[in-house]
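FYI, it's all coordinate maths here, none of it is from the lab. Since we're looking at a predicted model, the values are computed, not measured. Cβ atoms are built from the backbone, for glycine too; each structure is taken alone.
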Structure 1
Amino acid sequence: MWIFLPAFYLAVAHIAGDNVALVPDLAAFLPREVFIATVVVYILLGTGMTGMAGWIGVQGRQELTVLAGAMSRRWGKKLLAVTVLSVCLPASALTGGYYTGYILEKLFSIPHFWGAPFCLLLFSLLAAGRGRDIVKFSNYLALVLIPLVFYLLVSTKPEWSLSWPQWQNISWITLSILIGYNIGGMRSILTVEAAAHLAGKGYKTILLVILAKLLEGMFTLLVAELIVGTAATGPLALSGLAGRFLSEPVWWLFHLALFCTFLNTMAPAMLVNARQVSVLTGYSFWRSLTIAYVLVSLGSYLPFTVMLSIISIAGLSMVVFLLYSVYFLYRQ
């Protein structure tokens, strides 16, 4: 029980833009490729890299930023900052600007051009510690999304396409995008930090984070199959599906829960962005947060494919950094 309840909570906490927005949209456009890509990234590579991040936290007993400084006082923290920002900035633009702007447009008819920077401004203020009660309320409301997704699974009766993965259907571009989004950025940092705080539990902590990643992967796979089985279309394919099968009050609740899911991701993401900008520039927190806000806001206007291309390339750098961190700790 010590393992399963925290693993479930950690899996829920890690549900973000890729799980309920990016993967469903990829499933709508690339139904054959997304299944094998989701299995590889979330079930195979995801658990392996998450276990590696958990091992780093247990062995190092400190945050990844502190460990980076120990690896090289001259360039360690700055290298980590560049690595994190290369993924986190475009991922923040995609989740916090592109997708959240669409939700605001659906709910209140605010043009996406204005909705995206407004949402990012809200997330930046929350990252600075403003509106803590909003974040607490959002954490609870976001939980509603999971039973609503399962309700869609039951009510839509999708034509399941689950079968043994066909490796010839693998799309390396899709694979690299999901690796970059899911493994790169702030997720690895948060996993190492969580494992460091639970280092006293030893290797049970590593089992915890691996189990959480498996639960997250299974949920993501179900969402992808839901989109494929109902022939939903993007952008925000899950939102379009909700519009077809949910009553208006439940539709509003669904979108509010989806918005809160993005909020729960973006508030810490903007905090991570600001801290990494501060590492690179030496500026104060507020100046760094302003720079991060401007960069992410501008990035949200980039074409969808450009954002994905940046994430797919930059995400591999975090994999390399984690591998070097394992080598550094093993050598100690």
Structure 2
Amino acid sequence: MFPSAADDDRPAGPSKDAGFFPKAPSLVGDARRAAEAEEDEEPIEPVEVRRLLSLAIAGFAALLAIGLIFGAQTSGPGNARLPYATVVFGVQLLFILAWTMATRPPALPLVATVAVGTALAADAAAVLPTVAGAGPLAWVAVGGLAAGVIGQLFRAQDRARVRESFFSTLLIVLGVVVLAMLIVLTRKPAGTQAIVVCLTAAGVALVVARALDSVFAWPRFEPHVPRGGLGVVLGTMIGTAVAAVIGRYQVGFDPGSAALVGLVAAGAASLVDLATDYSEAGRQLAGDAPTMFLARHMQGPLGGFALAAPMAYLMSVMFLT
């Protein structure tokens, strides 16, 4: 009636149905379930490319290029430098507006005020010295950055976020300072020629890329970024080719050197323009409220020309001295 002691002492073992080893989880089943889960996920819908907006940005880039290139032709010694300095200061103000509204540093009014003061100081440092050079601009950049950071330390709410705003302050201050390098270039031998070659290449690259995006934005870099790779590549190539053609007629350049200079300027401008679109898409995905419409879409071309300006200065030092 009761089990024997021998039966009670017998160690329990796996059943005949289970086998000696416990059953392992089915890898095939896991893979099938993972595949089904992926199929259930909806594909990410790419952001629509707004054609008229892309054409408007292309037109804005063209206007910037025309103003900066033809304005450089009017520059001369003494007071004749002031008209071009005024053009550059106008571009600097647009840069400050676009980049402060897009990056939105915590102490936005303070950063914008410091940036305007830095722009005025940089233009004065480019116009007034007897010998033109980039040295005074470097000191202006250091002073502007220090003023922006120190100014945020006086208010408790800004002091708590000074690290967060440091990078934005650095970008805005450096942006307005490097634009003043265009004024310095007009005071150097063959510097105006360097402006023509570099800014033409950058302007053509930006215009072609944006115009082509309005027609055929392919292949898409990311679904949330309304840009196509074909426009960026073709824009850089065409900008380089145009620079090579212009180099035949510019003193100090030949087609080969002008093509190299144009490639650097066009590539730099295109990358900055594309990076601003990635940054804007990242802010939208993070749920940040959109800022001023015009400022957001001026940011790319303004940033592109801001980086093309020091490239023009560097190329003039390498090829024209």
(request) Tell me which of 1, 2 gives 2.8 when you compute distance in nm of label points 7 Å out along Cα→Cβ at positions 178 and 290. (result) 2
(request) For relative contact order in percent (Cα under 8 Å, 6 or more apart), find whichever of 1, 2 sits highest and give me its label. (result) 1
(request) Figure out for me which of the structures 1, 2 the number 1.2 belongs to, where distance in nm of label points 7 Å out along Cα→Cβ at positions 210 and 242 was derived from the coordinates. (result) 2
(request) Assuming 1.48 is Cα Rg over 2.2 N^0.38 Å as calculated from a single structure, say which of 1, 2 it is. (result) 2
